[in-house]
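Some structures are shown below for you to check.
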Structure P
Amino acid sequence: MKIDSKLPNVGTTIFTVMSQLAMKHQAVNLGQGFPDFEGPEALRVALNRHMHEGKNQYAPMTGVPRLREQIAKKTTALYGRAVDMDTEVTVTSGATEALFAAIAAIVRNGDEVIVLDPCYDSYEPAIELNGGKAVHIELTLPDFSVDWQRVNDACNTRTRAILVNSPHNPSGAVFSSADLDALAEIARRHDLIVISDEVYEHIVFDGVDHQSVLRHAELAERSFVISSFGKTYHCTGWKVGYCIAPPALSNEFRKVHQYLTFCTFNPAQWALADVLEQMPQHYLELPAFYQEKRDRFRELLAGSRFDLLPVAGAYFQIVDYSRISDLGDLAFCEWLCAERGVAAIPVSAFYKTPPESRLIRFCFAKNDQTLVAAAERLRSV
């Protein structure tokens, strides 16, 4: 057979590559972004209980009503945005599914979608699979801020949407209220739909509030806002996320979702509804939980030859290794894994056209002993 690939430039993701390399060299894996600790015991107990109570068949396509109700209540409490659980909240099989469904719902052949580099690697393939073109605008180094004038200048009659991410992966940068105002002005001027990837919404540091687009009334009316229970409850393998969007956008979103996965793991939805209702302190205390890990990791790396960039949110630390090596970032990550036993992710993997820099990303969503072990090896570099 002759197969003309729809994604000819896509291979195995860098996360899989580096995790396999970590296993090969028995390295401490600070590459792929997942915790090496468990989520709340109450969540696992609730999952077991709901499975044994027989909640093992299909969930409703839009999500278990009780979970959608709790999502709506949390959204109102945190962001002051009243959302309708029936017409605006959809539970998905992870945030990546939600991102794909949002893109598929609105992007047609020839449409352009602005993405801000560095960005998560699923964005562009989803755009291309739906006939669109990703237009890459680089964030401004070293703080990974958005040059909104460049974004505005990139818009034309083919521009359909803009995809934003705050707190940002891989840099940890976060939006301010001024960023939301600038985004709203551009979206209004060019009649854009906004897809807002907010999977790290509860991981923002130093007393700063997460600036969800749901806080901005004008943006909320033209946005898909996507989040992840996996990130919030340390259960990335459960693959449960959700999308909040106004009714017209949710309607189109659900048309795709129902033929993509139809529904999401039923007992997990019931368990998550339980902890949302009974344990709001978990997500409210999450910023302090991860800020302690951020500060601990940075303290452990003090005195190393890595230069640490600021981290305002999410659970990643970018470091500059310019004082150590002239290798490209992928080659340096391979060397670091093989020779020093620590796995990291090259930041160039998040770019269409990487800039000249020497940056790699570590994940600090790890037990303290993991961070200590990694830091001992990194300080020896």
Structure Q
Amino acid sequence: MIKLATRVGTVSPSITLAIAAKAKAMKAQGIDVCSFSAGEPDFDTPQHIKEAAKLALDQGKTKYGPAAGEPKLREAIAKKLRDDNHLDYTPENVIVTNGGKQSLFNLMLALIDPGDEVIIPAPYWLSYPEMVKLATGTPVIVQTTEDTDYKITPEQLRQAITPKTKLFVLNSPSNPTGTVYTPAQIKALAEVIIDHDLWVVSDEIYEKILYDGAEHLSIGAVSPDIFKRTIISNGFAKSYSMTGWRVGYLAAPLELIKATNIIQSHSTSNVCTFAQYGAIAALEDSQDCVAQMLQAFTQRRQVILDKIRAIPKLSCPTPMGAFYVFIDISQTKMNSLDFCDALLDKQQVTAIPGKAFGADRCIRLSYATDLSSIEKGIDRIAKFVSSL
């Protein structure tokens, strides 16, 4: 028997793997499966972004590049952060990573020592705690409720802090809940972070997907004091439908960026060179594509909310960002794994169990799919719930 590294045993395997495998097998048999599981837009990458990558290929942009990213892309990201988010970063404060996920993983490796505590509000994106564990840190999960729109309060944050606390993970707009912290709420959390001299990483991958006038305030823009303690994680996957391109970035104080660059230089080196030229076009060219996708998401959100709220025993808050609804299924008396497994068996609908996000009384549906699939899938869910 192979003796694996201890760190592997600390990480939880994906609890959605069995459901995903079953759904794939059903599709292979020709069964019509309605999927609400994918956290990616169903739109093609905008044409001008693809053309920029093609041009880069034609120009021979196929060689190794700097591990921290193409200088022009780092400049474009720094400009975007200054113009859109009022964060005074230079290109040297930015590292380009293989998706937003690697930006966060590199950060954990660079910042977290054994025993360091990282505060993570639940529901959370499922990789946050596992990254902390792999970095030999301790995830401290703080449960939130629908009463606060699944947002951690300043008092909850304050109570969770111990002498071992090093980092707070903030995700707004949120995966899986779609919740968006208001500017006032961001400012109140910033005060606690400053008072306790913590680091905060703000995962802003969904920042451009906002509804009903919701406002995204990047926490580092609140004051110079919080800016010094802020790390920004972002990327191109969600806003520009570039999930497979694997281009993300981290922005932070120079010392931390240098540390993540060392880690990246010994793991993946540079992000795919010509993909970075597509990312440059995404930032520098027209943003009409973002607005068009948001318009479609807005329509889909309304349809899925109306249909879910017509189903007895199900409830969910209105998501103000991203493209997910987080549905409370507790009135069905089923846990999220059993619910999702039975839903797939009986009605051929895939959903993600809330247990994966630290909330077993809920399930997550993605509405990053077409309207006809949404309507058909929710009708099937209604039939399933009525049969319980």
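Taken together, the values in this text are just the output of simple stated rules run on the coordinates, not laboratory data. All values reported here derive from a predicted model rather than from experimental measurement. Cβ atoms are built from the backbone, for glycine too; each structure is taken alone.
Comparing FRET efficiency 1/(1 + (r/R0)^6) of positions 34 and 354 (r between Cβ atoms, R0 = 25 Å, to 0.05) across P, Q, which structure shows the greatest value?
Numbers: P: 0.55; Q: 0.85.
Once FRET efficiency 1/(1 + (r/R0)^6) of positions 34 and 354 (r between Cβ atoms, R0 = 25 Å, to 0.05) is tallied for P, Q, the winner is Q.
The value 4.4 for distance in nm of label points 7 Å out along Cα→Cβ at positions 82 and 170 was derived from one model only; which of P, Q is it?
The value was obtained from structure P.
So Rg and Dmax of the Cα atoms in Å, for residues 26-217 alone, computed for just one structure, reads 18.5, 56; which one of P, Q is that?
P
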